[in-house]
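A short reminder: the numbers here are calculations on the coordinates, not readings from a lab. Please read all numbers here as calculations on a predicted model, not as lab measurements. Cβ atoms are built from the backbone, for glycine too; each structure is taken alone.
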Structure 1
Amino acid sequence: MPIVLFTDFGAADLYVGQVKAVLAARAPGARVYDALHDAPAFGIEPSAHLLAALAGRYPRGSVFMAVVDPGVGGARGALVIDADGRSFVGPDNGLLAVVWGRAAKRRCRSVRWRPDALSMSFHGRDLFAPVAAALAARRVPRLWLTRQVAPEITLPAGDLARVIYVDHYGNAMTGLRAAGISPNARLRVGRRLLPRAASFVYAAPKTPFWYENSLGLIEIAANQASAARLLGLRVGTPVGPARGGRPTTRS
């Protein structure tokens, strides 16, 4: 089974390599994919929405190791969630809650196993990576996981009317699914009302607009410019359709 990594570890730092070393040792036949390593640092809720948007782009049977974990070393638990044919390993801090809330078929298990050597600051390497490898190799020891009714920490599974990610172009992805917004709606960002464009080529240069991105989310962009710089956007900036945009509540 493929293993998909989703973290806020930073692709340029030394942490991802250590995780991959554990995966290579414990599941040498598994393909490892990097979904994202610059998820919003410490940003559990925006990262939960990003993870939910990305998950369906990977094949059924994939095992996700998802770690955005500002409470590492504390009392929060560790989970395995099976959701619509994919498995997710990570902290019980809300990061897996949107995937859980939107799944039609789901199961939750608590990770009871602890390694002999467990760093207080690096559960991604020492705890979550071995569990992800065991799931991918289909060799999970019987006492590692126990049934849990649901995650301890939950989040609303509907859309999040905030910026959840800003890429290196300055495009700002939101937690709003475009299918729930009228294509004729203008998007309110602060005091600005942004029109929709089908893509960059249909907008005037350096003019902000919104569009449905490749993940089905509303994204704020500017043709050949940084929308984040033009509009002062960052993770957490509130957004929403102007009156008449007919947002829908989805789960």
Structure 2
Amino acid sequence: MRRKARQATKAENRPRFWGRHAVAAALANPDRGIVRIWATREAAAEFDIDKSIPVTFADVADMGRMVPRDAPHQGIVAEVERLDDILLADLLDQAEDGRPLLVLDQVTDPHNVGAILRSAAAFNALGVVTQDRHAPPESGALAKAASGALETMPWVRVVNLARALDDMAEAGFWRIGLTGEAEATLAEALGPKRVALVLGAEGEGMRQNTEAHCDALARLPITGIESLNVSNAAAVALYAASVSQ
């Protein structure tokens, strides 16, 4: 997949990934630059680390100071380069019937975005589309929540989400916005083989302009609570889309 070149990232802005799943997935991704690794000798022995990558052996306490407080680093921390951006047009060129797109409207929590990437990978989604400015950057917390999916699930960042939704329609996607106020259920709104599931921000939901660029609005048929966390809602919607095919 062709990637849009990203300007050189300053060293202080490079993310640090921690935990065995996140670091192993980064090492296995040929598109991911690994700058350096800190690890205990025991943890380092479990990884196939290229000799070109500098490795510093450290104890658990030292690595605890490299990551957020109480982060479960599991004895290994990696400083990495951010992935280059993916073009939406290239992702749409790879569209296949039965593989949904996930569109996130100003979802900013890295744990939610990471969990959504993980669910998207589990249900064979085509990719995840977010805005460029109103979405979290790659980070250790996001990579940990994604449990490796950050390296394998295409994540497209766009400047204008409404224009991106128009491009999806031109590529044959039926755009379903999820909102608790909708009359139709998601099962009723599903049908076309190419579906883009649109979810709004935590709390505020989708913006009005985003709703206006959807072909249908739908709700999840939940009872007993007002709404689901956005990452849980994404997982349920992906499952519903997968069984409808």
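Annotations for the structure displayed:
- With respect to percent of Cα pairs over 25 Å apart, for residues 104-207 alone, the largest value across structures 1, 2 is given by 1.
- helix-only ellipticity at 222 nm (-39500 (n - 2.57) for each DSSP H run of 4 or more, over all residues; to 500) derived as -5000 - corresponding label from 1, 2: 1
- The maximum of distance in nm of label points 7 Å out along Cα→Cβ at positions 128 and 176 over structures 1, 2, that is, the highest value, falls on 1.
- At a computed 18 (relative contact order in percent (Cα under 8 Å, 6 or more apart)), which of 1, 2: 1
- Computing FRET efficiency 1/(1 + (r/R0)^6) of positions 88 and 232 (r between Cβ atoms, R0 = 25 Å, to 0.05) across structures 1, 2 gives 0.45 for structure 2.
- Comparison of 1, 2 by percent of Cα pairs over 20 Å apart, for residues 24-95 alone - largest value held by: 2
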